[in-house]
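**Student:** The next part holds the structures, each set out as structure tokens.
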Structure 1
Amino acid sequence: MNSLNSSAGLIAVIAAVIALVALLAIVVTLGKLRSIKRDQILLLGDGERDIAAHAADLERQFVALHDHLIDIATRLDNRVEVAETRLDGAISQRAVVRYDAYNELSGRQSVSIALLDAHSSGVVISSIQHRDQTRFYIRQVEGGKGTVELSPEEQQAVDAAISGEILDVIGNA
């Protein structure tokens with residue numbers, strides 16, 4: 001009978017150890033589960049949503065953000081295109097040519113100024129100085145050529161503006 005008691009006692013001790021290990025495993029698992037629940041509440045909020053609903057909501061928000069960014073990029077492209085078109089029409093090439101129109105040795109008092117855009121179109125303004133009078137001429141330029149024949153000095157101003165040369169005192173000596 002002693003061996004029966006000792007076997008039953010041994011089984012009881014083993015069962016108690018197993019129960020204790022199981023109890024410790026449950027306590028550890030509950031602690032981890034609470035930690036996961038805290039993280040889930042932090043991530044999802046206090047609502048009744050699950051991970052799948054949260055992921056679907058995030059997907060909808062990303063799609064909305066993507067559509068918004070595409071809209072902004074399209075509007076910016078349109079604005080840049082309009083600005084580039086406007087800049088092409090702005091004066092971007094210019095040159096000044098001074099000369100003595102009548103060879104009077106009075107100095108280079110006459111001047112032709114070319115004001116052109118990115119397409120080499122614009123105007124040439126000339127002021128011809130004589131002792132007792134001044135005459136102004138304005139001629140239109142399209143694609144680097146005058147719509148009417150330009151004087152040599154006017155064409156020189158247009159050519160200098162197109163080439164980017166800085167001319168100020170050029171012309172007849």
Structure 2
Amino acid sequence: MSEEDRGWMESLLAPSVSLSAGAIIVGSWMLLLTIINIAFGAFSGGRKINWIDFMTNGSNTNSVHSVGITFPDDIVFGILSISIVGAGVYGMGAAREGGFSGWASKLPEDRIITSLFSAKDGLQRTFASWLILFGSMYYFIWSSLESTWVDPGVYSVMVALVSMGIGIHWIQDSSSSG
């Protein structure tokens with residue numbers, strides 16, 4: 001393998017701050033869903049989700065009504081959640097000086113957070129930050145009120161708003177660095 005190919009492969013396999021932050025956020029969300037499913041049931045009416053069937057589009061996704069740990073579903077989903085958070089924390093340590101703790105301590109100063117309260121970085125960033133906040137709030141408020149945390153329609157709205165906000169921030173990042 002040539003030196004150029006090795007450099008390309010190393011940059012492809014090197015963790016990025018964005019990918020690591022995404023893994024931490026998604027893994028934490030999955031861990032929250034696991035805890036909710038164990039404690040209350042993540043499907044409407046206090047019913048539990050059988051995660052393996054849910055992810056594979058099985059026919060028996062919401063038949064368990066008991067609270068508590070369902071083996072292997074809750075265990076596997078919990079381990080997967082912790083693994084994704086761990087990969088994000090590890091990646092953050094490799095991609096950023098100060099690692100995870102440095103990233104977490106700088107979150108209040110992050111452009112996404114500061115753009116919520118100030119338009120000094122541009123109205124596009126402010127709009128993007130509010131899209132992310134509205135999408136997240138919509139999911140958490142609706143899910144709390146309706147006692148169901150796995151509604152595909154709610155996911156669709158939340159993902160559209162959050163991904164548009166993140167995309168606008170990335171566009172602003174690329175135009176300001178270029």
Structure 3
Amino acid sequence: MTEPKRDQQTVSPEGVPTAALPEGVRFRETRTHVDDRGALWELFDPRWDFHDEPLTYSYCFETRPGKIKAWNIHREHEDRYAMLYGELVVVLYDDRPDSATKGLVSEVFLTEYRRGVLNIPIGVWHGVHNIGARTAVVVNFPTALYNHESPDKYRLPIDSPEIPYTFRTTRGW
């Protein structure tokens with residue numbers, strides 16, 4: 001019989017995730033306020049001192065259940081994701097030559113049960129995988145306007161050997 005493997009720590013006793021993030025990636029959990037009328041949650045507040053760049057542009061994107069959107073990188077702007085509905089794992093790969101976390105692969109789970117704002121710096125590859133049962137909806141507040149004539153988006157295939165990550169297609173242990 002194979003010796004069972006002990007689980008590794010994933011959160012602190014206070015419930016804070018222990019996984020390392022690429023240098024410059026920030027995650028700020030937001031609270032959902034619920035009462036008998038419904039719910040309210042903030043997406044962004046400049047008083048949080050979350051990011052130096054002002055809000056200049058925003059849009060929503062959806063990812064259907066089980067679908068993956070990967071890999072992409074920006075060279076001129078940063079993404080700032082805020083979860084509305086659904087469950088996503090955002091996978092980050094730091095390939096920046098001068099980064100203290102070069103080579104690091106991280107997963108950040110954005111769900112309606114753990115809403116937050118996630119900042120993805122210039123030069124960090126990222127992709128999303130909908131791990132839920134319904135369409136995931138995210139608002140992005142990038143740090144620059146979209147340039148229709150010359151989009152700041154560069155892509156690699158989902159199974160690119162350049163990125164040391166394989167998306168899981170099965171659930172459970």
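**Student:** A value of -19500 was computed for helix-only ellipticity at 222 nm (-39500 (n - 2.57) for each DSSP H run of 4 or more, over all residues; to 500); which of 1, 2, 3 is the source structure? The partial results should precede the final answer.
**Tutor:** Working: 1: -19500; 2: -23500; 3: 0.
Here the read-out was taken from 1.
**Student:** Ok, one more. Out of 1, 2, 3, choose the structure whose coordinates give FRET efficiency 1/(1 + (r/R0)^6) of positions 102 and 134 (r between Cβ atoms, R0 = 35 Å, to 0.05) equal to 0.45 when calculated. Display every interim value, and only then the final one.
**Tutor:** Numbers: 1: 1.00; 2: 0.75; 3: 0.45.
The structure behind it is 3.
**Student:** Suppose you compute distance in nm of label points 7 Å out along Cα→Cβ at positions 30 and 126 for every structure in 1, 2, 3: which one lands on 3.7?
**Tutor:** On the way: 1: 10.4; 2: 3.7; 3: 1.4.
Corresponding structure: 2.
**Student:** Name the one structure among 1, 2, 3 that Cα Rg over 2.2 N^0.38 Å of 1.21 was derived from.
**Tutor:** Numbers: 1: 2.89; 2: 1.21; 3: 1.08.
Answer by label: 2.
**Student:** Using the calculated result 1.8 for distance in nm of label points 7 Å out along Cα→Cβ at positions 70 and 94, pick out the matching structure from 1, 2, 3. Before the final figure, lay out each step's value.
**Tutor:** Working: 1: 4.5; 2: 3.5; 3: 1.8.
Attributed to the structure labelled 3.
**Student:** From 1, 2, 3, which structure was relative contact order in percent (Cα under 8 Å, 6 or more apart) = 17 calculated on?
**Tutor:** Considering all the candidates, the number was obtained from 1.
**Student:** Right, here's the next one. Here Cα Rg over 2.2 N^0.38 Å, for residues 6-53 alone was calculated and came to 1.58; which of the structures 1, 2, 3 was it taken from?
**Tutor:** On the way: 1: 1.95; 2: 1.76; 3: 1.58.
The value was obtained from structure 3.
Each reported figure results from applying straightforward, stated rules to the coordinates on display, with no laboratory input. As the structure is a computational prediction, the values presented were derived from the model and not from experiment. Cβ atoms are built from the backbone, for glycine too; each structure is taken alone.
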